[in-house]
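Laboratory data are not the source of any read-out in this text; all were calculated from the coordinates shown. Bear in mind that the values here come from a model prediction, so they are computed numbers and not experimental data. Cβ atoms are built from the backbone, for glycine too; each structure is taken alone.
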Structure 1
Amino acid sequence: MRRLTEKEEEIMQYLWDNGPMFVREILEKYPDPKPHYNTISTVVRLLEEKGFVDHKVYGSTYQYFAAISLEDFKGKALRKVVSDYFDNSYTNVVSTLIEEESLSVDELKGLIEKIEKGKQR
């Protein structure tokens, strides 16, 4: 999966949160000072080239929508991080979270229960 820039992720979040949008609608979501219309339009077209966005034509304008769900994006992003930084081991990820005290004993027990329930199905 290709990585997204901060601006690209921002626009994707708008599309995931709001559904199909025209560039002007995306622009309206930005706080002041708003970026230039052409900047947003360019980023959206780059996202389309990367396969994250697609569009529907309405006369001379395009309405853009996410071509990948947020859940798919999260899953692919997580797999990439695990592959790149944790030797493709989710055990290494959990170990790091425990060592950095980012994951409590209760949270770990909850994960174990979730795994056990999944195996019972």
Structure 2
Amino acid sequence: MSLTARALESAGIPTVIVGSALDIVEYCAVPRFLFIDFPLGNPCGKPFDEIMQTDIIKDAFKLLSEAKQAQCTVKGNYSWGSDIWRENYSRVDKSMQEKLRLRGERRRQRQGNNKNINSPPG
């Protein structure tokens, strides 16, 4: 998204990135970035929380209209409710090793099945 935003900006189309990967997005030097400190994949708020989602989008439009400088990052003032997700997010340790191995096997099996379905006969 960051590279797309830069390309759009160079064509004269203003952009705002709403995201949760602060280090990555800032590294790509997007013009305007609304940082939401939520688990990756949820930058516009909690699922089914329409009020929060609407407020985040309103903040993005506000940033679009009010940003005074290039590479402007604004931190949204939102709470996921509990920070317990931080403890387990992307955690891999020995207690999860068997579960992850089985999940990987199932994924590889599904991928193999999909290849068989999509490949031409013969």
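Data for the structure
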read-out: Winner on mean count of other Cβ atoms within 10 Å over residues 24-31 once structures 1, 2 are ranked, highest first; value: 2
read-out: Origin of the derived value 1.02 (Cα Rg over 2.2 N^0.38 Å, for residues 8-71 alone; candidates 1, 2); value: 1
read-out: Origin of the derived value -15000 (helix-only ellipticity at 222 nm (-39500 (n - 2.57) for each DSSP H run of 4 or more, over all residues; to 500); candidates 1, 2); value: 2
read-out: Among 1, 2, structure where mean count of other Cβ atoms within 10 Å over residues 32-39 as derived comes to 9.9; value: 1
